[in-house]
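Asker: Structures given as structure tokens follow.
Each value in this text was obtained by applying a stated rule to the coordinates, not by laboratory testing. In this text, all values refer to a predicted model and were calculated from it rather than measured experimentally. Cβ atoms are built from the backbone, for glycine too; each structure is taken alone.
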Structure P
Amino acid sequence: MYYAYFRFYEELNYFLPLDKRKVRFIHYFKGRASIKDMIEAIGVPHPEVDLILINGKSVDFSYIVQHQDEVSVYPVFESLDISKVTKLREKPLRNVKFILDVHLGKLAVYLRIFGFDVLYRNNFTDNDIVHIIEKDNRILLTKDRGLLKRKIVTHGYCVREINPKKQAIEIVKRFDLFNLIIPFSRCVHCNTILVKIEKQEIIDKLLPRVKKFYNKFSFCPNCQKIYWQGSHYQSMMKFIEKIINSKL
């Protein structure tokens, strides 16, 4: 029987049993195993990991764990550039595009309101999601740890919060998206970028109250949805301002 010493840092402890959180512990194993397989066997999905040090040296996921290795595992550093140190990925995804699993529909709405490119359908299968990730280089947001452990998934995150508003705040903080928020620039229904439209062009489609009190409109060229700055807009802008100010 072989063993190695492990220590997981910061939010990676979320995936560990209580007795292994924030402490150095022994992990026993038999035969050959890559560090990726061993980390996931312990319970941590590989997309959550950004840096692995073995005996003080950075390694990639293919490293074969040796008897008595000292392993330190660190979470994703979205707001820090560790490209000169980490060996796990060719490059970070700085063009932020998300795909969400079927359990995160309300989060998808919030992220689209913030202006982010978010793919979501309530009938996506796991294979659908994996295929899109492979083709389109999207970041997976999910509550399914098994899906996050798929080999093809290189960038992903297991959403911790339950409340959709708190989930939205969690994602903005996790990926340091504060400066990338462009409120109400995408359609919340189909993810298409909205365009400004003159009131006279759509006046026959407006409800009497909307026609009377509002003059600025946006339009989705894909699903034909019309948007205006009503009470929902005002309350959401206050929510967004609160998020942005929380970084200051």
Structure Q
Amino acid sequence: MDRDLLQHKTLVAAAIELYLDDPGQLTVPAIAETASVTPDVVYRYVDSSLFILPAFYDLCIPQYQAIRHAIEGYETFSLAERLATFIFVLFDLLEEQRAFVERTFEPYIIEQRMPSSFRDDVAASFAEILDTDAIPPTNRLATDWPPLHQALAHAYLRLVRFWLNDPSPQQKQTVALVDKLVAFFEELALFRGIERGVDLLKYLVNIGLIDLDRLPFTRRWFDEPQERESGIGGRV
């Protein structure tokens, strides 16, 4: 893991320790003393002690990326395996400071009372995972769509809430739910029925069995693909 990232994580951990013990003692000098550094080091990362706590969430995605790059054979993972890896690695990172997450996830992330890039970073991570040639080109009209990535991020935040409140041993209900969700999403994303249907329709048009003049919307699908793609957002 990057040295700068480790330093930042150490400072955040020190701040969380102080916060959980007594929020009133959360000051830059106290953070520096707890982390065994000078206050100048703390100020390299934050302007105020107020903003160091949300940084715990902001550091999750860079840590996930470091872990992902270290996973041997990740490039051979299926789409479902990549999604599950992302979800479970983030769970593990949140688990490191579970008491803090239980106290702050709702106000900081769900209600967005504190500035944090976590939600947008999660959406960007989903976009990266879905940027794969394994998904049929026709389906990528949907999987490349930014509002879908934001919707997945929103769903993930609700999944974290479920995980935090999961009473089953070792959060087995959450594990089972994630397994089913990623398997279902993979089936949808990789479904080739739409692509096959478009290919069949093109063939029927080419051999004259379908008259596009009677199907203006379908004709637009063939004649104006760029306009069709840009128009998806307006219809959904």
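Asker: Out of P, Q, which one gives 1.08 for Rg/Rh (Cα atoms, Kirkwood Rh) as computed from the coordinates?
Answerer: Corresponding structure: P.
Asker: While we're on this one: Which one of P, Q has distance in nm of label points 7 Å out along Cα→Cβ at positions 110 and 190, as calculated from the coordinates, equal to 2.6?
Answerer: Working: P: 2.6; Q: 3.3.
Attributed to the structure labelled P.
Asker: Here P(r) over Cα pairs in 10 Å bins from 0, in percent, for residues 22-117 alone was calculated and came to 13, 38, 27, 17, 4, 0; which of the structures P, Q was it taken from?
Answerer: Traced to structure P.
Asker: If helix-only ellipticity at 222 nm (-39500 (n - 2.57) for each DSSP H run of 4 or more, over all residues; to 500) computes to -7500, which of P, Q did it come from?
Answerer: This figure was derived from P.
Asker: For distance in nm of label points 7 Å out along Cα→Cβ at positions 62 and 142, the calculated result is 3.6, so let me know which of P, Q that is.
Answerer: For distance in nm of label points 7 Å out along Cα→Cβ at positions 62 and 142, the value 3.6 is produced by structure Q.
Asker: Oh, and also: Where does the value 2.3 come from, among P, Q, when distance in nm of label points 7 Å out along Cα→Cβ at positions 70 and 134 is the thing being computed?
Answerer: Answer by label: Q.
Asker: To which of P, Q does the computed value 0.00 (FRET efficiency 1/(1 + (r/R0)^6) of positions 102 and 206 (r between Cβ atoms, R0 = 30 Å, to 0.05)) belong?
Answerer: Here the read-out was taken from Q.
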